[in-house]
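Below you'll find the structures, each written out as structure tokens.
Please treat every number below as a calculation from the coordinates, not as lab data. Note that this is a predicted model, so its numbers are computed, not measured. Cβ atoms are built from the backbone, for glycine too; each structure is taken alone.
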Structure 1
């Protein structure tokens, strides 16, 4: 199996359940409240490790209780944490509301995540060198992401960018991405194309390919996912399950793709594996608490 390096965020998720998410200026009474280890980077690292992946993680936490909890959670799932540093600043937090339809709204306070700078990438370069696949998201500084992608390609690594939370990206960043894994909203923001149909997705994806991305897998929620490269496209229908909480569903999907590629799976096999992982994750609450093990996937009957 190939090794994977995740460069990204570690957050403590503060999750409250509500019947309906509040509108502007509205206060609602919530239900259950939980503190759950999260952060898109850490979620993806844990997803990979539980699926049997060998994972290095590069990131930062604060010198506080949340930071200790997040580090211990990663260690318990056998993620290598030697490239995670503590800073004299608060650990990142995400405030999440989950409504009765299992849809969520999230506000992130980055904290220590925004201390992951280009110098720290250089200091942690062995985490990239010792890996074959490098996975990033957009919850650390954009300059750092740009630099890490560039260094990864110089070192001959296969790069995956999960562009969430979505922002417009410079062409230089896009050109160093082998696989882009946006959802429809993220692809719309990245490409500038309003997406209403599958043809719109293909048009938007072609724009990203023209900018240098080698291939895309666009996640479509309960509908499934769509693979697109320069020559072809392939749709994978989602497995039908009773969704309870969609938090970390996208993270579980991207993490599963990386593990499948690390195991030498082709794109169709990787998408099927990731679809099973995503279907399992939405049937449990929380971020890392919802991520399945390899045994769970092997026992899944969709």
Structure 2
């Protein structure tokens, strides 16, 4: 099972809503809400529930508006009738008393710090345990119901610094070999959090694909506009970057999976329309999740 990690930013939530109706079989989203206003989050949970998806919610986020008040989000969610979600607790440097989490019954752990014997013991009360990929194999063997996660996206300081292609991960192809029940990543956003991007001197579109000729590894192609030294005219820069992607997509030399995300890009190219950088990221997120789900479906991984 694939557990993509997303923040509660609007276009990430929109991506989940648009994916919900596709009835993807092998994914369950993990959401770490970052906004005090949870109306968009509630709408997303409702849409997922209506399509048979119960998301995991990190109820004590370490970033965003709830980072300094670890209980407030859960108290707000408890006020909402008719939504269904699974609780994930972040175990991080600020966690003082693990036993507090036992009061609410069923829960999972999202472990973001070094693992000691106390955490190993506590994980036996949890229904699912998210562990960082670089956790020692000797420690991994001691924890059950594991989902291995990592930020595989090689984020650059400036869009102009992206190469044409970068490796991402092969975890989707071997996660079961290590007795894991699933795997997880931060899609094409990375785990760095910021409220908004700076001026777009260069517009870059990130598009994922799995290469069977290279041992089923997932790669990211980065399609960038030219750097003209100014942040002006992001729409034209987007169309320039999009044209590079559409050219390669139509050539079929890169084994892209046809997804609703890639079709959204094709529609934008036909219309020569720039929807805003947030929606560009939304399309890339959708394509990434769909690409991995297609692989799991084709290889009959569960």
(request) Compare distance in nm of label points 7 Å out along Cα→Cβ at positions 95 and 175 across structures 1, 2 and report the one with the greatest value. (result) 1
(request) Determine which structure produced the value 1.08 for Rg/Rh (Cα atoms, Kirkwood Rh), for residues 135-190 alone, calculated from the coordinates; the candidates are 1, 2. (result) 2
(message) I have 1.5 for distance in nm of label points 7 Å out along Cα→Cβ at positions 247 and 287, calculated from one of the structures 1, 2. Which structure is it?
(response) 2
(request) Determine which structure produced the value 17.8 for mean count of other Cβ atoms within 10 Å over residues 215-222, calculated from the coordinates; the candidates are 1, 2. (result) 2
(request) Assuming 36, 60, 4 is P(r) over Cα pairs in 20 Å bins from 0, in percent as calculated from a single structure, say which of 1, 2 it is. (result) 1
(request) Figure out for me which of the structures 1, 2 the number 3.2 belongs to, where distance in nm of label points 7 Å out along Cα→Cβ at positions 71 and 183 was derived from the coordinates. (result) 1
